[in-house]
1. Given 3.0 as the derived value for distance in nm of label points 7 Å out along Cα→Cβ at positions 156 and 180, which of the supplied structures 1, 2 does it correspond to?
2. Quick check for you: by percent of Cα pairs over 25 Å apart, which of 1, 2 is greatest?
3. Who wins on relative contact order in percent (Cα under 8 Å, 6 or more apart) among 1, 2, i.e. which is largest?
4. Quick one: helix-only ellipticity at 222 nm (-39500 (n - 2.57) for each DSSP H run of 4 or more, over all residues; to 500) came out at -5500 when computed from one of 1, 2, so which one is it?
Structure 1
Amino acid sequence: MRLLSAMSVITALLAVLLVSKSIAADAKETGLDAYEAGHYSQAYEILSPLARAGDADAQYVVGLMYAEGQGVEQNFYEAGKMYRRAGEQDHAGAQVNLGSLFENCYGNGPCNSAEAAQWYRRAADQGNALGQFNLALMYALGEGVVESEWRARTLFRQAAEQGYTAAQYNLAVAYERGLGGPVDHVAAYAWYDLAAHRGYQAGDVGRENVARILDAANLSQAQKLSELLKNSYDSAQWK
């Protein structure tokens, strides 16, 4: 019998590993496509073994299916388990959703605002706009964290610059009311206008209220700033 060298064995093992990874990648793509198409039972059948094997994207989507009752019976506890496993692998979407479960008391026992804030922060630290926005709200309200209007305003700005319209509106409110910094009606007008331009209806009301207290020179400045913001952030796609 011919003996294989150590290098031959390693080469063969690497080849098997690469094939296995390719098969898993193909399966994940098929499962994700099925989910996007609304074929939830098929998606669950394909993705749940991948989730158990540790794939963060699969864990996230299986978590979504448990949370929404898509292809499986709704179960927030199981959703939380999946989100936690993906979140521990730095999946920002899972971190945000797990934070939301803790904040809204779904499937994880009593409400836990501090735990929610921790998960939102992990997503925010990765640049996730929804994580930044949710954490900003917690700082604004003092829920799960020490209240800080300045931190709220900073996080609203970070999410707003990624194109998250609710953050753009809330940043405008912060400028109008002087939350976390000085009052700036010119900036408030511009951010309200950007939010309205992107379909956030309350932005129209905010913009018109601020316009009433601006003199002609400041209104002209606000309109120029608004155009600058539109050019900078109108096409931004929050993540």
Structure 2
Amino acid sequence: MLSRSHELLAARNLHPGNIMRSSATLSCSCREVCGLVTDAAPNTVNRVVCYCDDCQAFLHKLDRADLLDDQGGTDVVQLAPASVSFVRGTERIVGLRLTPRGVYRWYASCCRMPLGNTLGPVIPFIGVVTRAFEGEAQTPDQLFGRPIGRVFGRHAVGHPPEGSTRLNPWLLARAIRMVLGWRLRGKTWPHPFFDRTRRAPNFPLTTLSAEEREALRPLCGPNPSLHRRR
């Protein structure tokens, strides 16, 4: 049986010997949706844990609170859009916005696994949950190193992690530098979730009503009043 990595490479008609050592595979939980990431290394990405209530609400909406840590954090890697491509299962990709002007949050309809968060092509970055990179031949730590920061800790469940409630100037400057660099170097396109000509989403998109968004708040930190689904 082919390994997950070799199966993906075959889908692109690529030979393993031709793949850069910094390439990585990603997939949804059931592996119906699979993709590739190039230039995957600790110095080319940002890996952070986000505790914001929107990220928590999104995973609760998907019934994927199993992807949250005990304090409601989501482990995310921020990547250049042009470094991400999907090679199988694109017909299963759908999007969700918590509000009309909210973040675009893409996921696999088969197993409801998050595949990428983005503000749109104007600000070129994609945030992918690190669980999508777990496989037989790779781990998130091997690919990207350990998380370099924790943000929006005021929404963490229980006691917030140290340093997560304050603005981290170094982390902010690093993120801005990377996003600007990706834009200047043309790393916005091709974009896995947006059409370059129309600047419109490539996949079906749903936006929650105000009532639907409010219904998720009791599930999120800092003091969830309803039983958290795991």
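Bear in mind these aren't lab numbers, they're just calculated from the coordinates by the rules spelled out. All values derive from a computational prediction rather than experimental measurement. Cβ atoms are built from the backbone, for glycine too; each structure is taken alone.
1. Label of the source structure: 2.
2. Details: 1: 55; 2: 40.
Going through 1, 2 one by one, percent of Cα pairs over 25 Å apart peaks for structure 1.
3. Numbers: 1: 10; 2: 26.
The structure with the largest value is 2.
4. Values: 1: -23500; 2: -5500.
Here the read-out was taken from 2.
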